[in-house]
1. Distance in nm of label points 7 Å out along Cα→Cβ at positions 11 and 35 computed as 2.3: which structure among P, Q?
2. For which of P, Q does Cα extents along the principal axes in Å, calculated from the coordinates, equal 33, 24, 20?
3. If distance in nm of label points 7 Å out along Cα→Cβ at positions 43 and 59 computes to 2.2, which of P, Q did it come from?
4. Which structure, out of P, Q, was helix-only ellipticity at 222 nm (-39500 (n - 2.57) for each DSSP H run of 4 or more, over all residues; to 500) calculated from, if the result is -14000?
5. Figure out for me which of the structures P, Q the number 45 belongs to, where relative contact order in percent (Cα under 8 Å, 6 or more apart) was derived from the coordinates.
Structure P
Amino acid sequence: MKQFTYTVTDPLGIHARPAGQLAKVAKSFADTVVTVAKDGAAVKASQLMKLMSLGVKAGDTITVTAEGANEDAAIAAVREFVENNL
């Protein structure tokens, strides 16, 4: 299992567009489960509506976890996306 934490800087937080893009990145690693957690609630990053239901706003800290066969590649791809888009 690999994980990292990130404090969201996007003024809009995780809204529809970046959530959809993040879900797409997570889905590209079919044999690895990527989760996003905030304040004790965790959801699969590949599930758009659940990801948006976390209500992540600017200044919130999220924890991203990847577990599975390609966890190294998945966590690297998600980290790059998050750091460049959120």
Structure Q
Amino acid sequence: MKPRAKEYGTANLIGRNAERLRKERRIAQKDFIAKLQIFGVDINPTSYSKLEGQLRCATDKEVFAIAQILQIPMEELFRPFPPEK
């Protein structure tokens, strides 16, 4: 059986890129959340999952912290995601 494609919302522009970049660096979601909390971002796993799924807005503080943790410019999070085939 073919795995079901993940569906994304439209509440933010950075979720898919944040997820892709985190996975490329092989950082588990729970570890990434711990790093965000060290940066002062009060976030729980459900809330972060919704951010990656583009089901809720991302705050400026979250965008900044995500970019810092991934060691990328914030603009990288806003790059258009390639369309699905």
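1. Numbers: P: 3.4; Q: 2.3.
Source structure for this number: Q.
2. On the way: P: 33, 24, 20; Q: 40, 26, 24.
Derived from P, not from the others.
3. On the way: P: 2.2; Q: 1.1.
This figure was derived from P.
4. Working: P: -11500; Q: -14000.
Traced to structure Q.
5. Working: P: 45; Q: 40.
Derived from P, not from the others.
Throughout, read-outs are computed from the coordinates displayed, never taken from laboratory work. Just so it is clear, the structure is predicted and the values come from calculations on it, not from any experiment. Cβ atoms are built from the backbone, for glycine too; each structure is taken alone.
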